[in-house]
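Just below sit the structures, each encoded as structure tokens.
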Structure P
Amino acid sequence: MTLASHDISTFAVLSTICAALYALLHGLKNLRRAAGLKITKSLPPGPVGLPIFGCFPFLTNYPELTLDHWAKKFGPLYSMWLGDQLFVVVSDPQIVKDLVITNGAIFSSRKEMFMKSQIIFARRGITATPYDETWRKHRRLAAGFLSTKAVATYLPGLELEVNELIRQIYIKGEAGLSPINPAPHAGRTSLNNILTIAFGIRTDSIDHPLVGHWLMLSREFMNCTGPVSNMVDFVPFLRRFPNWTMVNRGKKLHRGLVDTCSGLIKDIDARMNRGEEVHDCMAKYLLSVKEQENLDDLDIVFICCAFMIGGVETTAAIKQWFAAHIPAYPDIQARAQAELDRVVGRDRLPTFEDEKSLPYVRAIIKWTMHYDPARYPDPEKFNPDRYLNDKYSNAESANLSDPMERDHWMFGAGRRICPGIPLAEQEIFLAVSHLLWAFNMHQLPDEPIDLKEYDGLSGRSPVPFRIKMIPRDEHVKEVLGL
């Protein structure tokens, strides 16, 4: 595997950096006002862009590679213009900590991007709004469903969904006889986990209408709002031509998100008003505190929408990248499977309680999400051993005092760090450990997996692929009850 693989971890880190850019610009402006200085006189060096468009045209294809190239050329702190907007790019963990953690009060806000914040989220949603009282309230309301204590209550549901994932792959793949595309199965598993928490419902198969509909909305959101996915965020006069830009796509997406989530919320509200039993979920809770928290209908819709978008596309993509990469490494598969057999055995499926006893499986997951050439020799080689001595969970690692010891940065940092780390970590561990426990995964000789391309403009997934997922033994069928 090489840097040209463009795996999701690289883009996730750089997407996090781009999100931090908005906060950094906001903070620099605050410092300028306080010091009475002209910002252009004290900017770090950076690439020279084109008139009107700045550096945007250089970032439309594989932006993570261009940003990395500029970091090597200009250093870990450099500036650039995208259209009429100034950005400062940070690519050093210590600088990130100094800015967004140590000085979080200054660098925790975000620019209201035209497409994401103004058009699609209607100035709501915790991923898109400035660091103000509204953001704090919405973050508090959402974070209550993502705490470690809350996630512990979701474990039976998470295990139900991952067991169903293995069952459906076994059935659809005809016990390993037919190739299978893991993507829709990974997507449905992630969707069901979030649907259960947000709305108290789940889909019964990958053919359920909501599966394809929501995955389409989620991907369209990523394509419309990625860090450099549309020029109207940076060149304001283009907003006058909605038919020629993404503006109309953004408006259509806004309507699609509102219609979908408000329909689910209205159904819950109607059932509550009729006195029917409704499963505990985020939408039910938000409706119950609507007046107390001074929420309007769109507040509730986009708190739920942000939760859905943040929790589906990202975890599904990580599962897909794992399934795309692991067939090329049978020795790593075999070593992980030996560890699983020793700890779990062949008479049951893994549970999250097994996680601490499966260091090699954990190491594979950490490598799948990130590798850092500054910390490891030969970083492009798939070598999970480099993480064997990493005993920290993702959440614990994010709180380490030394930023150079952190495992990865895909969940962000500081006051706007992703509140869903505990949920994502458990979901990903369960999926990867179950897949390794149940199947030997093989590439098809006449269908090589293209790891140089990816699908989508943000939150990227592998291009569609098929692999053979062959049950390891008869225990798989017996344990699954098939």
Structure Q
Amino acid sequence: MDSLFLDQMPAKVTSQTMLVEVFNEKLAFKALQNRCVRVSDLTKLVKKNELGKVFDTEEEKEAISKWLLDNGLIRQSKKADTKTETDDSFSYPSNPRIKPLEKLTLSLGLDGKTGSNRGNDAMKSLEATDDLSAVKTWLSARAGNANTQGVYRKEAERFLLWCTVEKEIAMSSVGVTEASDYLRWLEELGRLAESDWAKRWHCPQHDWIGAKNTPRENENWRPFNGPLSHTSRKMSVTVVRQLFNFLKKTGYILYNPFDQISTKVPYLEGEGAPKAFADRSFTEEQWQFIYDYFESMDDDERHARLAVILMLGKGLGLRASEMLQARASWIARRRIDNDSITVIEVVGKGDKVRRLPLKDEQLALINHYLAFRSLPGLGIVDEDTPLLASLGRGRKTELRPGQAKRTALSRSGLYRTLEEFLAAVAAHVESEHPLDAAKFRASSTHWLRHTFATTALKEMPVNVVQNAMGHASVGTTSRYLTPEESEVARAMRKLKAM
């Protein structure tokens, strides 16, 4: 068999490498005739078992497959989800008093009907007569969308449980001492040995901390899944402070105890300063690692869904909540500057709508995913069809013939999908790029949006990127610009190491 490859090839081969840079002239021409231009086109033939379109013999096919495998451009196929695991971990019994808000009942004395900070019932504008009702009224009044509702409920739930279980007082009896103690408690939760924790606090840490993404109806549900970061602790205190401001303004309580403590949430040892927005994004090289690994995966419904997730996040800059809310009806033809173009009309924060143009390639990714779900393409499919759906393991609904399955992907499902994918990317590159692997493991869903911002700002004015991302203030968009750091980095590279 004559050599299939050129004697001199690129130092690094990626999915975007042109085949004329790799194959001999005869083979490159034959590949071009079959519309194979880049290495990524070749990997698609492997997935479809169609290498015979370009290569004549089994020996050639095996050689090409091995070359793609050795360069990390495809992976050895393996049966997914076939292994079974036995969970031998010990699970502590739950504290019967620690329950989700919707299941919670408070006993006399802890319900807040006689709280020491309660206002005059004759003067209050809030109809609630107890703390639990007051919290639910606040959630109904102030949590405008599902995303905000989830965050507010989580923090109010945690604080109400802490008051009644840890401190054994009603929430409306909390004073300055308890307000200050709550921040200390958040700082130490999950960070102390149980013996040290028991000297300071009443309930053991395992009463509060459980496995991540445990369903709320499960008896093993806990309000926390580990120690809180600085950002999370700041969010906790901010939301509780807002709750108490609401209760004070409506006359339910006399004063806000959080007004008397500092709004600053200190950093703990080892936490350091917060990362800049731009640092919570992927570089071009890191994104190439992600893209190459994605291209090496088998093309199935899970893979097609992941393609849409990456496109919506990194390609269009959508928030996680916007991805989950996106429906087929968001995609339409609109007249802009005398041109008729296809756009996605994103319903963002505050129900503000922004229009983002869609490329043919992006539409093709969505239609490809819809086909895996046995649904017709955009323009024909039911308008209420979620762009991202579960894989059929969740709650099912009785449907009329031809009606779209409407079980949208959950927030935890989106998080797990990206977490597992990026962990797999990290494992793939770890031997040669350990620092990049660590960054992949530390990333989250929002990093896709950050990457969109840092990439877009290289091509567009900041005010255009602001509109594309749905930022209310250009100041928020400007936080992705780090000119001083980039200038220092470029200058330092010119200096000698020693």
Item checked: Per distance in nm of label points 7 Å out along Cα→Cβ at positions 58 and 314, the highest-valued of structures P, Q -> Q
Next item on the list: For the read-out Rg and Dmax of the Cα atoms in Å, for residues 194-329 alone, a value of 17.8, 55 was computed from one structure; give its label from P, Q.
Entry: P
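Ranked on mean count of other Cβ atoms within 10 Å over residues 218-225, which label among P, Q comes first with the largest value? Present the calculation step by step, with values, prior to reporting the outcome.
Values: P: 22.6; Q: 15.5.
Of structures P, Q, the maximum of mean count of other Cβ atoms within 10 Å over residues 218-225 occurs in P.
Can you say which of P, Q returns 23 when relative contact order in percent (Cα under 8 Å, 6 or more apart) is computed?
This value belongs to structure P.
With Kirkwood radius over Cα pairs in Å coming out at 23.4, pick the structure among P, Q it was computed from. Spell out each step's value before the answer.
Working: P: 23.4; Q: 26.7.
Derived from the structure labelled P.
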Checklist line | Comparison of P, Q by mean count of other Cβ atoms within 10 Å over residues 114-121 - largest value held by | finding: P
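Consider the structures P, Q: one of them gives -16000 for helix-only ellipticity at 222 nm (-39500 (n - 2.57) for each DSSP H run of 4 or more, over all residues; to 500) as calculated from the coordinates. Say which.
Going through each structure in turn, the value belongs to P.
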Item checked: Of the structures P, Q, the one that 1.9 was derived from, the read-out being distance in nm of label points 7 Å out along Cα→Cβ at positions 106 and 186 -> Q
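Readers should treat all values here as calculations from the given coordinates under stated rules, not as data from a laboratory. In this text the structure is predicted, and so the values were computed from the model without any measurement. Cβ atoms are built from the backbone, for glycine too; each structure is taken alone.
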